[in-house]
Structure I
Amino acid sequence: MAPAVPAQDWERQAVPSEGPVARIGGDPIILGAVDKSEIDAVVLKHMNAIRYCYTLELEENPTLSGKLVIKFVIAQDGSVSSASTKATTMNNPAVEDCVSGRFKTFMFPEPKGGGIAIVSFPLAFFPS
């Protein structure tokens, strides 16, 4: 089981007025030469796919909420070579595996100067 996510500012992204919420849950930790704003842009572009993972489980458990940190590796070509749960307060393997799987399909800008980038990306989920 992944460790719990420490309390921090989870208010970085505007919250929709209705429906389940999945949003960026703080600043990512980036090891490599990819700009944070470029990573945020790709994740925001795919936020509906991430929200879908949460919505599926929310139907079974209407009070499901929590924070999830996904650790992923951006390969030299910008593809995601691996993604997994680094930390969670959700403790819901279905959501965690689904979100990790979604990240594996994302394309990011190529890391500057070649090499890879390792990113720990926080997300927050809660019913409306």
Structure II
Amino acid sequence: MTYNGGMRQEIARLLKQADRDLENARKSLTIQAYEVSAFLAQQAVEKYLKGAWVLLKKEPAPHTHSLTELGDGVGIPPELRRHLADLTPDYTVSRYPNAANAIPYELYDEATARAKVERAEEVIRWLRTRIPK
């Protein structure tokens, strides 16, 4: 997605990186890096939510990785909030054995990772409709 010069440069960059994260989440599925897909899906949504927060609320986004907190702040509908609750733990669980109480890459399979990417895509589609271009 392209964002015009009317948007603050740091927000446009954040959203551009979010688009790249989502693209790489999809690509990681093809090499069976399922924990990477889950992490990048979470990151793409977090960046979109923070960009939307700044653009819609005209204030800095909170320093949090809680997608539900960010989503509540921008008025995400309940059916998409469930996706945020599912994706939030992947910020740590997909990367740290102590957070996962297991080896992260062994926790994720193709179906799980693909579902997370699809949930991220759905949330981002909704956010794009609310972000002024």
If distance in nm of label points 7 Å out along Cα→Cβ at positions 60 and 76 comes out at 4.1 when worked out from the coordinates, which of I, II was used? I
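Which of the displayed structures (I, II) returns the greatest value of mean count of other Cβ atoms within 10 Å over residues 36-43 on calculation?
Numbers: I: 15.2; II: 26.9.
For this comparison of mean count of other Cβ atoms within 10 Å over residues 36-43, the top structure is II.
If relative contact order in percent (Cα under 8 Å, 6 or more apart) is calculated from each of I, II, which structure is the one that comes out at 39?
Values: I: 39; II: 31.
Derived from the structure labelled I.
For FRET efficiency 1/(1 + (r/R0)^6) of positions 92 and 116 (r between Cβ atoms, R0 = 25 Å, to 0.05), find whichever of I, II sits highest and give me its label.
Details: I: 0.30; II: 0.95.
Largest one: structure II.
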Origin of the value -22000, where helix-only ellipticity at 222 nm (-39500 (n - 2.57) for each DSSP H run of 4 or more, over all residues; to 500) was derived from one of I, II: II
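Values in this text are rule-based calculations from the coordinates and carry no lab data. These numbers were taken from a predicted model, which means no experiment stands behind them. Cβ atoms are built from the backbone, for glycine too; each structure is taken alone.
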